[in-house]
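Below you'll find a set of structures to go through.
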Structure I
Amino acid sequence: MYPPETVALRSTQVRALEARAYESVPAGSLMQKVAMAIAVLAAGELREHRGLVVGGRVVLLVGTGDNGGDALFAGAHLARRGARVDALLTGDRAHGQGRIAFERAGGRCHQANVEFTIARDLMFEADVIIDGIVGIGGSGALREPAAKLAALTHAVDSIVIAVDLPSGVDCDSGHTPHPRQTVMADLTITSGCLKPALVVMPAAHFSGDIEVVDIGLELTSLDDDDLLIRIDDRLAAQWLYRPHELDHKFSRGVVGIASGSPRYPGAAVLSTGGARGGIAGFVRYAGRAVQNVTAQFPDVVCADSIAAAGRVQCWVVGSGLGTDGIARTEVAAALNSDVCVVLDADAITLLATDPELADLCRDRDRPTILTPHRGEFQRLAGCPLSEDPISHLTSVAERFGAIILLKGPTTLIVTASGSAYVVDSGPAELGTAGSGDVLAGLMGSMIAAHDTVRRLDDEIATEIAAVAAYVHGIAGQIAVADGGTITSVDVYEHVPAAIGFIRRAGEQGSDEGL
């Protein structure tokens with residue numbers, strides 16, 4: 001079973017699991033556990049920035065639901081430790097027991113809609129702001145005065161801690177109706193497990209660092225297809241192929257790269273570079289940029305087409321391939337093969353516009369992975385990505401009988417069955433020309449290595465694709481740490497270091513990142 005800090009559940013799933021958890025513990029105990037965790041985190045921020053908790057200024061943004069109760073109980077703990085705590089109430093009522101505990105501890109309540117000038121001044125004076133306006137039940141844009149309070153979190157110098165979710169995001173989809181009226185958190189402390197909005201863009205942008213409080217939810221009762229899994233060092237290390245002493249170049253897997261064209265020869269070099277940095281022991285190149293590839297990588301065996309190349313466990317097709325008749329022939333050859341296939345860039349454009357290729361893709365019984373960015377996904381789907389990206393990706397994956405890996409600030413990987421993974425290891429600097437070419441080659445290399453151990457099905461291929469995206473992100477992190485501004489060449493050159501880092505971090509049981 002996945003650990004809670006890697007599992008993101010929709011609001012209905014969370015409520016069902018919480019209801020079961022409430023049956024076996026005293027009333028209110030789970031809320032107290034979350035409140036104490038918030039208070040400890042806030043106290044740590046006060047000590048770090050002021051040296052002590054006593055005299056620290058804390059402001060609570062309090063809605064009418066349980067998130068407001070969490071914030072009020074946390075505020076009571078902080079007030080008892082000597083902090084000055086003010087609660088800004090966004091409605092006419094607040095969590096009853098939470099408010100009683102808060103005021104008994106010396107906390108002060110203010111009606112934000114009546115005393116907005118006071119509320120604004122308190123927020124700008126605060127050392128820590130705790131957002132408890134709305135939680136997983138929130139939908140649509142925030143109403144006043146909550147919208148104004150949320151907007152102020154973008155301007156204050158205070159540390160902003162969100163309870164469960166930053167107010168103003170949709171829990172299940174990650175949609176953010178009004179970004180400027182969404183709480184901008186530095187930290188989010190969430191109960192039981194992650195929520196999609198914490199790891200899916202654009203909402204994830206507002207979450208900051210994330211802490212999961214284990215409240216004993218029975219995650220084992222859920223089917224894996226109902227989960228959104230966030231890849232971390234431990235999962236990546238667990239799923240990485242590790243060569244053993246009896247391995248040789250063929251037993252470690254052979255990956256084939258069909259990419260590049262006279263117009264885009266660099267794409268062949270980048271995708272081949274990604275494959276070489278991965279785990280496969282043998283790389284074949286098939287295409288029209290043979291001279292460019294052999295000049296850069298003398299260990300790569302080259303041919304001018306897929307038909308002329310030897311046996312592989314995975315074909316990676318499309319990066320800079322073009323969309324002419326030759327390119328179409330190569331895409332069709334890969335789809336007609338009995339091996340795993342990764343389709344990138346121009347291959348996706350061809351697939352989206354050629355019904356015969358789409359039929360070939362649908363009829364395959366081996367894993368096929370499509371790696372679009374948003375523009376390419378729009379061609380596949382025939383419309384822009386919806387405000388509920390996971391559901392939209394799942395429906396398109398079903399239409400093409402493929403796994404879809406959507407590249408972006410956070411990368412989503414989904415199957416037609418509903419399995420879904422998210423990767424957020426990549427720094428912003430990975431948004432550079434050719435980065436996706438490197439990822440495609442790396443992914444093919446990792447899939448080829450695993451396919452030598454067992455004939456991959458869609459489930460395992462999806463996991464490996466997600467890990468490849470994670471490795472790609474860590475390679476970007478290492479490259480940025482080494483040199484600041486990076487190119488895609490820097491990324492593929494740092495892939496081996498990224499694999500080594502993940503293996504070491506996994507062995508140490510760490511997911512702290514670089």
Structure II
Amino acid sequence: MNGAESLIRTLVAGGVEVCFANPGTSEMHLVAALDQVTPDHADQMRCVLGLFEGVVTGAADGYARMVEKPACTLLHLGPGFSNGLANLHNASRAQIPMVNLIGQHPASHLRYDTPLASDVEAFARPYSRWLRTSQKASETGRDAADAIVAARTQPGQIATLIVPADVAWSEGGAVPAIPPVPRAPLPSAENIEHAAAMLRSGVRTALLLSGDTLYGKGLAAAGRIAAATGAKLLAPYPFARLERGAGVPVAERIHYPLEQAVDQLREFRQLILVGASAPVAYFAYPDKSSVLTQPECGIFTLARPGEDYVGAVESLEDALSSRGKSSSGKSPSGASPSGTSVVAAKAERASLPSGEITLQGIAGSVGATLPENAIVCDESMTSGRGLMAATRGAPPHDWLACTGGSIGIAMPQAVGAAVACPDRRVLCLTADGSGMYTLQAIWTMARENLNVTTVVFANRVYGVLKREFSGLKLGEPGPRALSLFEIGRPDLDWVSLAKGMGVPATRPTTVEAFQQALRNGFEGEGPSLIQVDV
């Protein structure tokens with residue numbers, strides 16, 4: 001058994017079932033090993049090709065968000081890995097598990113300074129919480145096992161293993177036992193009791209949730225706390241995954257525009273953080289504070305990254321249950337149990353709009369047709385602002401967002417989510433500008449026959465940049481500035497782009513036609529694309 005075979009067999013034994021790949025010559029022994037695992041494991045390592053490394057890393061991100069375990073990526077040396085860095089930035093901010101496999105020249109070849117020679121570790125270090133270069137074939141299996149454990153250590157992190165070609169092709173590999181993943185510790189009892197006291201105090205309080213407290217049993221426990229105390233549940237603007245829809249506890253997303261976020265948070269005098277950072281603006285602005293909360297708002301960290309978020313919320317619920325209401329008879333955060341905070345979304349479909357294409361009509365159409373248990377991958381900051389409100393009462397679904405602000409995530413993310421959950425429908429919402437960063441994902445959707453319906457908002461402009469230019473009070477943009485914001489001349493034809501990569505596509509001109517295109521996508525097999533001119 002050579003080093004490559006031991007590596008792949010170890011990954012399979014450790015539950016890594018999918019490899020998103022764009023390999024090169026230095027990885028050929030790893031590629032060969034994908035076909036050489038034992039027969040009983042032959043169907044357990046699914047290989048998904050991406051035509052650009054940003055698709056590969058973004059797909060591994062979307063996969064991990066939905067199944068809470070790592071896929072592996074297979075990338076070519078330093079330049080290939082670097083092509084995937086933008087979506088690795090998003091993945092690192094999402095705190096998801098991922099194992100990167102990167103090839104490298106043997107030391108005997110590196111001394112010749114060949115064209116692809118580079119410092120791969122230097123490229124990988126900023127986005128790898130765990131980083132190692134394999135030194136011997138006999139150690140590669142152990143390296144892979146350590147990478148799996150590192151990736152799966154709470155809250156989830158990126159592990160990168162660099163495999164020189166001679167280590168991969170040399171004999172002497174072995175498949176070790178996978179060490180246990182360390183259990184995330186609970187916050188201290190003092191932290192739990194302090195947060196409970198804050199909720200009993202009668203002061204207006206919110207819980208800012210993150211990670212696995214935004215879905216599943218973590219969100220359910222947070223919802224029960226909100227129902228009992230009148231506290232409000234909040235999600236950061238850059239959340240990784242949010243469960244929402246009818247009957248699901250509502251965690252309100254903090255707004256992106258600074259002024260709107262400040263107004264949204266103005267009422268709170270206490271903020272309890274669960275795996276989240278204190279809310280701040282994305283960018284700095286002259287004469288404006290970067291902090292979104294009021295100066296008098298007390299901020300307390302209940303659970304830090306690496307601690308058990310769900311356990312922290314459940315322990316907080318237990319602490320509150322053991323004490324009941326405050327002596328004043330009020331619910332602990334100062335609101336009656338039927339106060340202004342909405343605890344769970346009501347089942348309420350948006351009514352079907354009609355007429356010409358408008359953003360409001362698009363949002364209403366999505367809200368009226370979104371299927372139960374759908375996964376929404378959203379990167380439509382400008383045109384999609386009304387979509388979360390319109391889908392609030394739709395059947396339960398998951399919403400995935402861009403966590404790091406690096407654009408070009410939605411379509412790769414949709415690939416990964418669809419691979420992770422083949423029995424669920426995926427709706428991808430992207431803009432024409434951001435979509436062009438990773439449009440190769442459309443080809444992967446077709447190749448893998450993924451059930452992804454992609455909506456491209458074609459406004460032919462970097463709308464966020466125009467808004468930011470205006471917000472900085474720089475006056476009206478001049479012709480050179482406008483030329484950097486507008487992406488027409490020529491206009492992008494997404495219908496032709498999609499069809500050229502094997503995905504059926506349409507460009508509806510009425511809301512009714514858009515609704516029919518959505519239904520066709522949700523009910524059909526395989527991918528489809530809808531261009532919406534706005």
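Quick note: the coordinates plus some simple rules give every number you see, no bench work behind them. Treat the numbers as computed from the prediction; the structure is a model and nothing was measured. Cβ atoms are built from the backbone, for glycine too; each structure is taken alone.
Below are the figures for this structure:
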| item | result |
| --- | --- |
| Origin of the derived value -13000 (helix-only ellipticity at 222 nm (-39500 (n - 2.57) for each DSSP H run of 4 or more, over all residues; to 500); candidates I, II) | I |
| Kirkwood radius over Cα pairs in Å, for residues 379-418 alone - highest-scoring structure of I, II | II |
| Answer label among I, II for the case where P(r) over Cα pairs in 5 Å bins from 0, in percent, for residues 267-306 alone, calculated from the coordinates, equals 6, 27, 40, 21, 6 | I |
| Of the structures I, II, the one that 0.60 was derived from, the read-out being FRET efficiency 1/(1 + (r/R0)^6) of positions 11 and 51 (r between Cβ atoms, R0 = 25 Å, to 0.05) | II |
| Distance in nm of label points 7 Å out along Cα→Cβ at positions 243 and 395 from the coordinates reads 4.6; which among I, II | I |
| Value 80, 43, 43, calculated as Cα extents along the principal axes in Å, assigned to which of I, II | I |
